[in-house]
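Several structures are given next for inspection.
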Structure P
Amino acid sequence: MRKYLLQIFIISLLLLDNSFADKKIDGFNKWLFENGHNQYVQRIDICNFYKKHSKEWFDHKCENYPKGRLMLKNNQKIKVYENRWTIPWDAKPKFGTLLYYYYKYNFSHFTNDPNTKQWDRYEALPSNNSIEFDKDLIEDKYIKKQLQKTSLLSYLLYENGKVTIDELSPNDRFGSFVNNETKLRSMSVGKTMVSYVMGHAICKGYIDSIDSTINDWSLVNNTLYQDQKIIDLLNMSAGDQKFLEYSDFKDGGDTDTLTALEAMLKMSNKKKSNKKFNYNGLLPHLLLNYILYKTGDDFELLLNDIFQNDVKIKNSIYFYKHPNTSKDVGNANSMFFATRYDYLRIARAMLTDWNNDTCVGQYLKTLHKNKISKSMRWKDDKNPFLNPKSYAGFFHTSYSGMSKRPVMGMDGYGGQVIMIDFENNNIVVIHSIHLDYNWKKIAHGAIK
């Protein structure tokens, strides 16, 4: 019996030590504790747990804490994926891992976590007369089931001027962590937000047209992007496939970590290849910083004009900004944050502009007219990135069964999806931590 109890004690020590060993979750534990989610963490006096003057006692510097050292222990099973920032697309993470990455994606940039890069922001403030939606809600049992079993955070369906489905993750999943005021990370939906800002910048006279080049910006001199039209950059057809792939430079480095100046230094004296679709993270950053350059001191005034006056957001929205840098080096980043309903307000504004044939509506129609084939090697009819066969100015289009209809979509890593049916006046807005839900049925099927 004594031997059995000793074995349990040793095992508990190992489990406890593992819970303290990974410094990557320190900020997560603190965030949980400070926001009242105490069912997932507990405070333990680590110096009282280990034998005084033992190796473990000294490892935790307990000699400097005569009154004890309280540390937070997480009681969930958490897998931190090494050498990457996101959950792998083909992973099957458990709840604790999903919750950790929900924190990491949406809140870690607010903390003093030394393992997370801190960001500043370019922000638009709330409107004084925000749009409120009419509702005619129905219950969809399949969507409720998906919310109960998958990584889904939020689902909104807008049909003919009314919200017909409005669902959040239940409280025993992620519902206690997300509400209508929670700002959710866009992932690559932020690329489309750059395109939307570009349309407004053109319509307000800061930029001539999508057929203009960006040669008046010295940062692109002697780079692969000199002499290239804005529409080719928007369509990800800049001939940069030898040097970029998704969020990475092929010679090393992440496109998100560099200012525009640093990125253009890497792309200097590079020769473009033939035009073809090459999806990457650099071009939306580049174009957002070109807008920043062209608008000068008016950049945040432009954002406020767009999102306050045209979209009529209820909460603030923002793009990332590289900290401790100036706009002269191109410090804007296309990562975008907004609440679930403000994403819907943005999509609704696009739909309204399209239907009213405003200048921005004409811009969206011109993008759709100038769409290009993705010519993707991989095809997956059930995947929000691989299903649409065409690309139109940071929008996905030509979805299966809808190739002849003006349906334009946004897709962000982990299952962030916005689809707009400009013909039938329908919008679906989905947020998730991981793409493990039935996109084909609840997104594509809702529009089709």
Structure Q
Amino acid sequence: MGHSSSLNNRSEFLLFHQPTFTSKMVSAIFNILALLCATSALAKPLVKRTAGYDVNAYEGLGPDNANCYRQTYQVDVTSNNYVFTNVDSNANETVLTKLLQTFVGDLGNANGNFTSKYLNGGAKKNVTATYGISGILCTPKKSNGKPSTTVQLLVHGIGFDSSYYNFVGQDISEGYSYVRTAAEHGYTTFRYDRLGTGLSEHPKDAYNTVQGPTDLAILTEITSMLRAGKIGGTSFETIVGVGHSYGSVQLNALTAASPSAVNHVILTGFSANTSAVPLYLTSTAYSTATNVFPDRFSSKDLTNAYLVTLAPQTNQLNFFYYPYYTNAANTRARQTEQPVTQGVLFTFGMLPGPAPSFNGKVHVVTGSNDWIFCLNNCYAVPVGSGKASLLDYVGSMLYPAASAFSTSIPANTGHAQFQHLSAPQSIEEIQEWLDANL
């Protein structure tokens, strides 16, 4: 991955003065408010255009067993970003494909062409900025004895927004909603749309702005906001990070860079085996989102380097394990698929990996047939390794100081873990693990 020492390491594992108001002034104010209300009523299509689907009609705020509200938070961060050169966020797909080809061909070669031509020799630069991040806090209507100062911080992966954790729709069981099951157990959850997805801000620069280090800086600041009571007015004492895929990669990087940011982590759709990453990057056939879904995404909102999987087949190959999912779930996942920038694809493997100073509890839950992190078989460990599955390497290689480490492997389950038939059971298992470990 060009200058990707972290990715190399991951591979070797196995492998974010009061005025006075006159009557005329009051009348003018009311007129302005009326205009704003009318504008707001007319703005609903913008919600669909930004997220690629009507978030309000599809997801709402959350399940009926929790009190939920959405807010756009202005998150101030300083991130140590990679400096891309010779790139254009509005390049055509021929150029974007050439970039990907060069990148994948140079994976593991710190002195490769990609690093020298496009990554400025691996140079980094501190970038200070404020991003609008949309998040939803859900507090359970019944606490079931759980402290109000505990929160599950839900971090979604590539191809999704925060609705991954409240996956609902026609013919989709309530058990697919992680937020609902968590609320049943009395847990508060906070989920947010990663930068460039859902209702969060979509910066035009898909390389120097929307990349792995930016996402990590945002995640780090969100944990600080949760601790300080800046989200929901509660100063959360116990934060359990729950990630999926790239969300798990971010949480792993967070525990490596800031070991006390969260208390415990649950990593889903994740392992220490990155051998299939080149295959994932190519077999998804990532293409310009506005070309693949012209009815969902607009060039007014997204530049060309915001990408989605090319076709249902390339999405299925990487995210689903046939036939262990319903047509309804698969269709809804495609209808709500979110874009990823090339900047993120080129830098997520460069995030910090091992977290030797993290002493919280770690639970890894990955489907037995995860394509991206297990190449379809999470039990494929070397003879004589002493490991029961690939997930065990997360403990020995990434979390040697964890106070407790455990794994769970849902059968017949692909990478889009909470969209398979096993989702209700695996979500329940996670809550039971929390009940027993907090």
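Please treat every number below as a calculation from the coordinates, not as lab data. Note that this is a predicted model, so its numbers are computed, not measured. Cβ atoms are built from the backbone, for glycine too; each structure is taken alone.
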- Task: Give the label, chosen from P, Q, of the structure having the highest value of distance in nm of label points 7 Å out along Cα→Cβ at positions 69 and 389.
- Result: P
- Message: Please compute distance in nm of label points 7 Å out along Cα→Cβ at positions 165 and 253 for structures P, Q and give me the label with the greatest value.
- Response: P
- Message: Tell me which structure, out of P, Q, gives 4.0 once distance in nm of label points 7 Å out along Cα→Cβ at positions 77 and 317 is calculated.
- Response: P
- Compare mean projected area of the Cα convex hull in nm² across structures P, Q and report the one with the greatest value. P
